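Engineer: Some structures to go through are shown next.
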Structure P
Amino acid sequence: MFDDLRSYLSYLEGQGQLRRVKEEVEVKFDIAAGIRKTSDVEGPALLFENVKGFPGWRVLGGLFATRKLVALGLGVPQDQMLERYLTLEDKRIPPETVSSGPVKEIKWIGAEVDLSKLPIVTHASKDCGPYVTIGVQVGKDPETHIRNLSIHRMLVLGKDKLSLWAPADHHLGRMILKAEEKNRGLEVATAIGVEPALVIGSQAKVPYGIDEYHVAGGLRGAAVKLIRCETIDVEVPAFAEIVIEGVTIPGERVADGPYGEYPGCYSEAKQAPVLKVTAITMRKNPIYQTALTGMPVTENHTLIEYGNAAVVYREVKKIVPEVRAVNMTPGGTFRHHVVVSIKKRAENEGRNVILALLAMGIGLKQVIVVDHDIDPFDPMQVDWAMATRFQADKDAIIVPRIACSTLDPSCPENRVTAGLGIDATAPMKERWRFEKVEIPGVDKVKYL
C-alpha cells in the first residue's frame with residue numbers, strides 16, 4: 001500500500017486520476033464547485049495549487065469522489081470492493097508507534113494556534129461557515145482508553161475553537177459524554193491528509209471498543225505508523241499532512257449549522273460540543289484536504305457505501321445463507337435504501353430479512369428483498385419484480401418509530417424514523433408462474 005498521502009497522489013497522477021489545478025481559486029465555494037463537478041462527471045481527484053490568500057498551501061479535493069477512486073485507494077478492482085470489506089475488515093494489524101515523523105516538521109502550540117491560517121473550505125451556499133470535513137478524529141474511551149477513529153464535521157468558531165458534531169449514538173459522541181460524566185473534556189486529535197486506508201478504515205462498521213487503527217492496518221496490509229501528540233495523550237498518523245490537537249470543553253455546546261449534509265438537504269443548526277484547540281502540527285509545504293457532501297453521489301457517500309453493504313450482507317447471511325448481492329442505492333444516499341437478492345428456500349424468509357435490517361439502527365428506512373434471479377443493481381429488474389411478485393396488502397411491512405442515526409429531514413423527530421419493507425420474492429408455491437419468460441437460442445444468434 002502507500003506510506004502517506006503524497007505517495008498515493010503520485011500513484012493517482014500516474015493513473016490519470018489526479019488533476020493539478022493551476023488557476024486561482026477561493027476557499028469559499030470555488031473549491032467545492034470543482035469537487036461537485038468532478039463527482040458528477042466521474043472525474044479525477046483535484047489538487048488546487050493556487051489558493052487565494054493562502055500562499056504555499058495546496059488543497060486536495062475529490063480524493064474519493066468516485067467508486068473507482070475508493071477502489072484505487074484500497075488497491076482492488078471495483079467489483080471486488082464488498083469482498084475486500086468482508087474479508088479484511090476482520091483481518092486486523094496493530095499499529096506501530098514511532099518516535100518521529102513528518103507531521104512534526106512544523107508546530108503551532110498554545111498561543112501560536114490560528115485556524116484562520118489553514119485554507120478551510122466553505123462548501124454549500126447556505127453553510128453557516130467553513131468546515132473541516134474529512135479530518136480523521138482520534139479519541140480514547142475515558143475508561144478503557146481504547147481508541148476510536150471516525151469522521152465528523154467541525155465548524156470553525158475562532159482561531160482556536162471548533163465545533164465537533166459527534167452525536168451521542170456515534171462512538172466519539174459516546175466518549176465525549178462519558179468524559180463529561182467525570183467532569184472532564186475528551187482529548188481529540190484530528191488528522192487531515194492521510195493515506196486512503198486510514199480514511200476508509202475509519203468508516204468501518206465495527207463494534208464499539210475496536211480500534212480502527214487495527215482495521216486500517218488490515219486494509220493496507222501493514223501496521224499504521226503512529227506518533228504521540230504534543231499536548232494530549234493521543235496517537236496520530238506520523239505521516240499525516242496536518243494534525244489538530246484539542247480538548248472538548250465539558251458541558252459547552254454551540255449551534256452548528258445549517259450545513260449541506262449527506263441526504264442532499266441542509267441540516268438545521270444543532271447543538272454540538274466545542275473543541276478547544278491546543279496545538280496544530282504539520283508537514284512542510286502541507287496539503288490541506290477537504291471533502292464534499294450534499295446531493296448524491298459525493299465522497300461522503302462513496303466512503304460509506306461498502307462499509308454499510310458489508311454490515312447488511314453479514315446480517316442477511318445470518319438469516320438466509322445464500323445471499324446473491326446487496327445494493328445500497330445511490331438515491332438512498334447509500335444509507336437509507338437497500339435492495340437485497342437472496343436464494344429463498346422457505347416462505348417468509350424475505351420478511352425476516354426486512355425486519356432484521358430495519359431493526360439494525362443504521363439508518364435504513366426502505367428494504368426491498370428480491371429473488372436470486374433478480375440483479376439488485378438493475379432498477380428495471382427490481383421494478384419488474386415488484387410489478388409481478390409483490391402485493392401491497394400482504395407483502396409490504398411498515399414499522400413505525402425506529403431509533404436510528406440519520407439526518408433525514410423527513411423524520412418526525414430527532415434520531416427517529418419509520419421503516420418500509422417490500423418483499424418482492426415469489427411465493428414458494430407454483431413458482432413456475434413467476435419465472436421469467438425465456439427464449440431458447442438467443443445466445444446462438446450471430447446476425448445481430
Structure Q
Amino acid sequence: MRKKRKLIVRTFFALVLVGSAAFLGLSATAGATGDSSVDQRTIAGDYSGTTVITAHGDTEKSKLLVYGPDGGVQYVNSTYDRYFDVDPEPGTKNTVTYTAAMHVYGAPCQAGEKCSYSVIEQLNLTTGETNVLYKQYRPNIHNSRWHDADRIDEDRWVVADIAFDRVFIVNTTTGIVEWSWNAQNHFDMKTGNPYPEDWTHINDVEVTEGGQIMISVRNQDRIVFLDQKTGVVEDRTLGEEDNYSVLYEQHNPDYIDAERGGPAVLVADSHNNRIVEFQRSNGRWMQTWEWTDAEMQWPRDADRLPDGNTLISDSSGNRVLELGPDGDVLWSVTVDTPYEAEKLGTGDESAGGQTAQALGLPSKTTDGTAAESQSSGRPLTLQFLLFVRNLLPALAVNAVLYVLPTWVHFAELAVIGGLGLVVLSWAYLEYRWSRYSLRFGRPVRLDRGD
C-alpha cells in the first residue's frame with residue numbers, strides 16, 4: 001500500500017513539473033516570437049495616427065519605436081542605452097524630442113572612468129536626422145540619467161535631474177542654467193531612499209498654468225508644484241510619503257487645466273499597478289477615476305487623448321494599450337518594458353484631453369471596489385492569481401519582474417515560485433522515504449539506516 005501511495009505522489013509531482021515546464025516553455029516561445037523589431041532607421045513617409053514609444057529594459061531592449069495604425073513597426077532607433085520621455089515637437093508633424101542616455105568611457109569622464117551621457121535630442125522621423133539640443137556627462141552612479149525634460153519656449157527647457165535631486169531650467173542656445181531648485185530645500189533628508197543614493201528620484205517635470213512647475217518626487221510618493229520665486233506651493237502637494245492609498249512611487253503625472261475640466265492630475269500609480277486621476281476641489285485633491293486590469297504590472301505613463309481615450313504604457317506588463325471612454329481596451333501592442341508613449345497628432349501628453357470627471361469616464365478595478373468592476377465570471381485561476389498578487393509586496397514583485405526576461409509576467413512568476421515549492425516538497429518526501437538521515441554536528445553527517 002505504501003508503495004502505491006508513493007507512486008501516486010511521485011506521479012502527481014511529475015505531472016506538475018511537466019505541466020509547469022510546458023507552460024513556461026510556451027510563454028518563452030510566445031515572448032520570443034512576439035518581440036517587435038525592424039532594422040534601425042527604417043523610415044516611413046507618413047506618421048499621422050501613429051504611436052511613438054520609448055522602451056528600456058536591459059540595454060538590448062532599449063529602443064525608440066514607432067507603430068503604425070496597423071500595428072506594424074515603422075521605425076526603430078536604438079542608439080542609446082536608455083530612452084525615457086518623448087514629446088511631439090510643436091509646429092511639426094513628424095518630429096519628436098526625447099531624453100535618452102548611454103554609458104561612455106574615456107576622455108569625457110573624469111580620470112577616464114565610465115560615466116553616463118544624457119541628452120535632450122530631436123528626431124525627424126521622415127528623414128531620420130537627429131539633433132542634440134542639450135547634453136551632459138553625469139557621474140556613473142545609480143539612476144543618474146535624466147528621465148524627463150519639458151520645453152518652455154524656443155530656447156529654454158526645464159529638466160528633472162535625478163542625479164542631483166533637483167530641477168533646473170537651461171537655455172539650450174547659450175548653455176546657461178537660468179534657475180534651479182533642489183529637493184534639499186524642502187524635504188527632510190530622512191525621507192525617501194537613504195541619502196545620497198537615489199534619494200528622491202525626481203522622474204517627471206511639467207510646466208503648468210501660471211508658470212508653476214509640477215514635478216514627480218517618486219521616492220517620497222508625492223507630486224509637488226513649484227513656484228519659481230518661492231519654491232514648493234505647500235497646499236497643492238498631492239500624496240504623502242508611505243501613504244500608498246494615494247500614490248506609490250508614481251511616474252509621469254499629466255496636468256489637465258481648468259479649461260479642460262481641471263485642475264486635475266492623471267498619473268501612473270506604478271507600484272499600485274493602476275492608472276489614477278485626482279481632481280482639485282475646494283482646495284483638496286480628490287480621486288475621481290482609476291483603471292487597472294489583471295495584466296497591469298508597474299505602469300509608468302498615461303495620456304488622456306482629445307477623443308476621450310487613454311493611452312497607457314504598462315512597463316512590466318510589456319504592453320502599450322489604448323482605452324476607450326467606456327474603459328474597454330481598444331488595442332494593445334507587445335513592447336519590452338515600455339516607458340512612455342505618445343500618439344502623434346493628439347498634442348503633448350494630455351494637453352488635448354479632458355478630465356475623467358468632465359467626460360464621465362467609469363472606473364475599472366480588479367477587486368470589485370468600483371461599481372463598474374466585474375469579478376463574477378472571471379476564471380478561478382485568474383481570481384487566485386489576483387488574490388496572490390495582492391498579498392505580495394508590489395515593490396518586490398515589480399523589482400523581480402524588471403530583472404527577469406520580458407516574457408515573464410506575474411502568472412509565469414507564480415508558476416516559477418510554485419515550481420520551486422514542488423521541487424523542495426518532492427525532495428523532502430524522497431528524503432523522508434529514504435534510509436538516510438542527516439546528523440547535524442561537526443561535521444554534518446549523512447547516515448544510512450538499517
Structure R
Amino acid sequence: MAADLDLVIRARRAVVDGAEVPAAVGVAGGRIAVVTTFDDAPPAARTVTLEDDEVLLPGLVDTHVHVNEPGRSEWEGFATATRAAAAGGVTTIVDMPLNSVPPTTTLAALEVKRRAAEGQVWVDVGFWAGAVPGNRPDLEPLHRAGVFGFKCFLLDSGVDEFGHLEPAQFALAMRDCAGLGALMIVHAEDGRLLDETALDGVHYAGFLASRPDAAETAAIELVIAQARATGCRAHIVHLSSAGAVPALREAREAGVDVSVETCPHYLTFDAEHIADGATELKCCPPIRDSANREALWAALAAGDLDFVVSDHSPCTADLKARGGGDFGVAWGGIASVQLGLPAVWTAARARGHALVDVVRWMATAPADRIGLRHKGRIAAGADADLVRFAPGEEFVVDVTKLHHRNPVSAYAGRRLAGVVRETWLRGRPVGDMPHGRLLRRHER
C-alpha cells in the first residue's frame with residue numbers, strides 16, 4: 001500500500017482521533033490510506049512536512065451557508081463562497097435553500113441550483129431543501145434526490161418566496177420527515193413574541209429588545225414537542241439564547257433526537273460592545289449580552305451544544321447600510337465562512353480549550369450529524385480533506401482580502417489568531433481551478 005501513496009503529509013502536531021499527536025498521513029486516490037507516527041512515514045510520490053508552528057487539521061464541515069445563487073448572485077455565488085470556504089479551512093459546505101431564486105423547495109429548483117453550481121465549486125457542496133407551505137408533496141422527491149434534510153422557519157423568513165410554517169403546518173412537516181427518516185432543521189423564533197415597537201433606529205439595544213430570548217425558547221419548546229411526538233430527527237440552527245439550553249438538555253436526556261448549533265459571532269461578540277449603527281453585526285436571532293455569550297461557551301464545553309457553523313449570510317453593502325445604520329431596516333446576516341475557524345479558535349484558546357475541541361465542534365460533529373462520516377476527521381478511509389493551520393500566527397481582518405463577494409464583515413479590523421496556510425481537498429491543494437464535487441446524502 002505504501003508504495004502506491006500519492007502524498008504523505010508529516011506533521012509534528014496533528015489532530016487525530018480526539019488528540020493532538022505527531023503523525024504522518026498517507027493519501028491514495030483522494031482518501032486517507034494510512035495514518036502512522038511522524039517518524040514512520042511511508043514512502044510516497046510526494047512528501048510534505050509541516051513547519052514546527054503548523055498543525056494538521058481535518059477540513060472543516062460547515063452545514064450552514066447561504067450561497068444565494070441563482071437569483072441573488074450579486075449577494076454571493078458558488079465560486080466566491082467556496083473560495084472563501086477553502087481559504088478558511090472549510091472543505092465541505094451545505095447550502096441553505098434560501099435566499100436563492102428559486103428557493104430549493106422543489107426537485108426542479110434543486111436541479112436549477114445544481115446546474116448553477118456545476119464546475120465552479122472550490123470545495124465539496126451539499127444542499128438542504130426547504131419545507132414551506134404547500135410543498136409537502138415535494139419532500140419525498142427531494143429526499144430521494146439526496147438533499148441532506150429540510151429547513152423551515154417558524155416565523156417570517158425575510159424573503160417572500162420562502163414562507164414560514166405555522167404550528168399545524170410544522171406538525172405535518174415533522175410527521176412527513178419522520179416517515180422519510182429525514183432531518184428537519186429549524187430557524188426557531190416565535191414571531192408572536194417579537195416586539196417591533198422596541199426598535200429604535202440606529203440603537204442596537206432596541207433591536208435586541210425586539211427579539212427577546214423568550215421568542216427562541218418558545219419556538220424551541222415547540223420543536224422539542226414535535227420531535228417527541230413524531231420521532232422526527234430535529235436540529236436547531238444558530239442558537240443565540242443560552243436560556244433555551246436547559247429545555248434542550250432535558251429533552252436529549254429523555255431520548256428526543258434534537259441537536260443544536262451555535263455560530264462564531266454568538267461566541268465572539270456581545271451586545272454591550274455593538275456600536276450604534278453597526279449593522280454589520282445585525283443577525284437574527286441577535287447577538288445577546290456577554291453573560292449569555294459565556295453561558296453559550298459553558299454549554300458548548302458541557303456538550304449541551306453540538307457544533308459550531310458559520311451561518312454565512314452575505315448581502316450587498318448597500319443592503320447592510322440600508323436606512324443609514326437603522327437596525328430595523330438593514331439586512332440581517334453575517335458573512336464569516338472564511339473567518340469561522342480563527343474566530344472560534346481565538347475565543348476558545350482564551351477559555352482554555354484546545355484545537356481538538358475546535359475540530360470536534362467544527363468538523364467531526366457537523367459531519368456526523370448529516371451522515372458524512374468520511375468527512376471531518378483524519379482517519380484511514382476518510383476523504384483526504386486537510387488543512388495546514390498556524391494557530392499562533394495572528395492577523396487583523398482586512399475585508400479586501402476576504403474572498404466572499406462583498407467587502408462587508410462584522411470582523412473588520414479585529415485581531416484574530418490562527419492562519420490557514422494551505423487546504424487540501426481529497427489530497428489535492430485547493431488552487432486556482434475548482435475541483436469540488438456536488439454531494440448527495442449517503443453518497444461519496
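Derivation of every value follows stated rules applied to the coordinates shown; laboratory data play no part. Only a predicted model underlies this, so the values are computations on that prediction, with no experimental measurement involved. Cβ atoms are built from the backbone, for glycine too; each structure is taken alone.
Engineer: Between P, Q, R, which one scores greatest on distance in nm of label points 7 Å out along Cα→Cβ at positions 74 and 434?
Structural biologist: Largest calculated value belongs to Q.
Engineer: Once distance in nm of label points 7 Å out along Cα→Cβ at positions 106 and 394 is calculated for every structure in P, Q, R, which label goes with the largest value?
Structural biologist: Working: P: 6.9; Q: 4.5; R: 5.4.
Checked P, Q, R; max of distance in nm of label points 7 Å out along Cα→Cβ at positions 106 and 394 sits with P.
Engineer: Let me ask another. A value of 39, 31, 24 was computed for Cα extents along the principal axes in Å, for residues 114-201 alone; which of P, Q, R is the source structure? Mind showing how you got there, number by number?
Structural biologist: On the way: P: 39, 31, 24; Q: 48, 28, 19; R: 46, 34, 18.
This value belongs to structure P.
Engineer: By the measure FRET efficiency 1/(1 + (r/R0)^6) of positions 82 and 354 (r between Cβ atoms, R0 = 30 Å, to 0.05), tell me the structure among P, Q, R with the highest figure.
Structural biologist: Going through P, Q, R one by one, FRET efficiency 1/(1 + (r/R0)^6) of positions 82 and 354 (r between Cβ atoms, R0 = 30 Å, to 0.05) is largest in P.
Engineer: Taking relative contact order in percent (Cα under 8 Å, 6 or more apart) as the quantity of interest, name the structure among P, Q, R where it is greatest.
Structural biologist: Across P, Q, R, relative contact order in percent (Cα under 8 Å, 6 or more apart) peaks for R.
Engineer: Further question on the same structure: Thinking only about distance in nm of label points 7 Å out along Cα→Cβ at positions 138 and 298, which of P, Q, R has the largest value? Numbers along the way, then the final one.
Structural biologist: Details: P: 2.7; Q: 1.8; R: 4.3.
Largest value of distance in nm of label points 7 Å out along Cα→Cβ at positions 138 and 298: R.
Engineer: P(r) over Cα pairs in 20 Å bins from 0, in percent was computed and gave 24, 55, 19, 2; which structure, P, Q, R, did it come from? Provide the component values of the computation, followed by the final result.
Structural biologist: Working: P: 24, 55, 19, 2; Q: 23, 52, 19, 6, 0; R: 27, 60, 13, 0.
The structure behind it is P.
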